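Before anything else, here is the set of structures, which you'll find just below.
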Structure I
Amino acid sequence: MKPIGVFDSGVGGLTVLRELRTALPGDDFVYLGDTARLPYGTKSAATVTRYSLQCAKLLAARGIRGLVVACNTASASALDALRAAHPAIPVIGVIDPGAEAAVAASRSRHIAVIGTEATIAGGTYQAAIRRLDPAARVTAGACSLFVALAEEGWVEGEIPRGVARRYLEPLFAVVAPPDTLVLGCTHFPLLRDAIRAALPAGVSVVDSAATTAAAVRRQVAAHGSSRGVVTWLATDDAARFARVGSRFLGEPLSAADVEIVDLGAAG
């Protein structure tokens with residue numbers, strides 16, 4: 001059976017894969033983390049698009065039947081190019097499902113979005129929300145330190161709570177604050193408790209990982225007869241991929257199961 005391909009700049013996309021495996025438990029996946037070139041969030045749109053096309057080309061060569069762009073930065077910069085390069089398979093990013101869930105959740109039509117510098121500066125989430133609801137008000141903020149905290153495993157205690165307050169208080173300490181917050185980076189769900197503690201009561205939190213999994217289930221027919229096997233690929237340092245990735249996936253990964261691949265050969 002053909003697997004579903006998933007890629008990210010590193011391990012953050014494993015939060016998406018975790019939700020995908022829950023939504024499609026009988027399906028096989030190929031996950032590629034471009035660990036040699038992370039983070040994508042500080043790169044130009046042109047560079048992110050080039051890297052994304054290389055990731056997709058390698059996964060397509062593995063015979064995938066659908067492609068999940070489990071990276072907000074790549075979804076913001078490269079989705080159109082990926083769909084043009086691979087018209088025969090569904091290509092699903094994380095931004096549109098997150099935007100749809102945010103619009104559905106918001107009562108006041110004031111939505112906050114947090115993400116990496118590149119995702120926020122690109123304005124793709126803001127545009128996606130306004131396409132769905134032209135009257136929506138969107139407040140956006142870059143929260144780059146959340147990525148490092150998640151990868152270091154510093155997701156509990158006063159340090160992440162203090163960082164969350166520093167980032168989020170300016171977004172919410174206003175007249176008529178947002179009533180919905182989109183976690184616009186796949187690293188951010190690991191900091192959900194710290195983020196929640198910094199928010200006013202009653203704010204809805206939208207996790208794009210869960211909403212993306214639901215979109216994939218709708219758009220890519222489930223096989224249901226596979227064994228739920230995941231093939232692990234990375235572009236550098238299998239040991240670190242397995243160690244850090246275990247936190248994002250929520251279960252142990254072994255470096256021995258991670259194949260190192262060369263994206264230079266993908267063109």
Structure II
Amino acid sequence: MNARRIVDLVPHAVLILGVLIFAFPIYMTLIGSTWDAATIARGNLPLTPGGEAAFNYDAAWNEGRGERVTGTPVNIMMVNSLIMALTIAVGKIAISILSAYAVAFFRFPGRMLFFWMIFVTLMLPVEVRIIPTYKVVADLGLIDTYAGLTIPLIASATATLLFRQFFLTIPDELVEAAKIDGAGPVRFFFDVLLPLSRTNIAALFVILFIYGWNQYLWPLLITTSHDMQTLVIGITRMIGNGESATDWNLIMATTVMALLPPVAVVVLMQRWFVRGLVDSEK
């Protein structure tokens with residue numbers, strides 16, 4: 001094997017090693033979900049699947065209750081997480097693409113001022129404005145509601161900026177041609193801009209869905225009842241005060257099920273996601 005061949009193999013070896021390092025905890029979680037709590041608590045978890053998978057997944061999905069800890073069933077938390085993630089993703093895209101369309105194609109007083117006001121909010125993440133946001137939501141009576149979970153997180157300056165930058169690349173000739181054909185602003189938006197933006201929308205949907213699915217701090221503050229818990233919150237509340245007070249088998253089964261929706265979204269939309277990020281012509 002010549003030196004050039006060895007040099008070419010080094011990046012592949014590094015990538016394979018990185019994949020193994022990141023995949024091993026997931027593999028151990030999957031294996032742990034097939035064993036009983038006593039085996040995991042003893043610290044001698046095998047590297048091969050056990051025989052308790054059906055019991056663990058059924059208990060986690062339908063009851064959320066083990067020998068030591070009582071939690072919320074996964075089927076309830078899964079619905080809450082899906083509603084939250086889908087609402088945030090769709091809402092962010094809808095609001096961002098409309099605001100970017102207004103800033104990019106319409107001329108009105110204060111247009112750039114409004115754009116920079118949106119852009120400045122990138123410096124104010126949820127953690128910075130968490131107290132006034134919580135106060136507003138509480139005063140509106142939105143605690144323990146889907147509206148309270150999603151509405152404060154819907155607006156997205158990042159998505160607005162990305163859509164605006166894409167819209168600025170659209171040739172003026174295309175805009176003029178649409179006007180000559182009699183297309184008004186609404187028709188131009190739906191018949192021209194939306195088809196051209198489909199890969200951008202797909203890429204942003206994947207990112208924003210995972211963003212909404214992984215939310216922790218805001219659902220932790222805004223939900224107080226078991227019926228409104230999301231999967232991320234539910235998993236943390238299933239962990240007891242010590243090894244003897246934790247049903248790790250149910251936690252790992254819940255974690256595996258929590259991985260499935262975002263993984264499915266990435267796998268199903270992978271082609272569109274990559275095209276939306278790397279294609280120069282959408």
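Taking distance in nm of label points 7 Å out along Cα→Cβ at positions 89 and 201 as the criterion, the top-ranked structure out of I, II is I, with the highest value. When Cα Rg over 2.2 N^0.38 Å, for residues 73-136 alone is calculated for each of structures I, II, structure II gives the greatest result.
I, II: which one has helix-only ellipticity at 222 nm (-39500 (n - 2.57) for each DSSP H run of 4 or more, over all residues; to 500), as calculated, at -20500? Label of the source structure: II. With Cα extents along the principal axes in Å derived from the coordinates and found to be 52, 38, 36, which of I, II does the value describe? Corresponding structure: I. Here relative contact order in percent (Cα under 8 Å, 6 or more apart) was derived from just one of the structures I, II, and that gives 28; the source is I.
Every number in this text was worked out from the coordinates using simple rules, so none of it is lab data. Note that this is a predicted model, so its numbers are computed, not measured. Cβ atoms are built from the backbone, for glycine too; each structure is taken alone.
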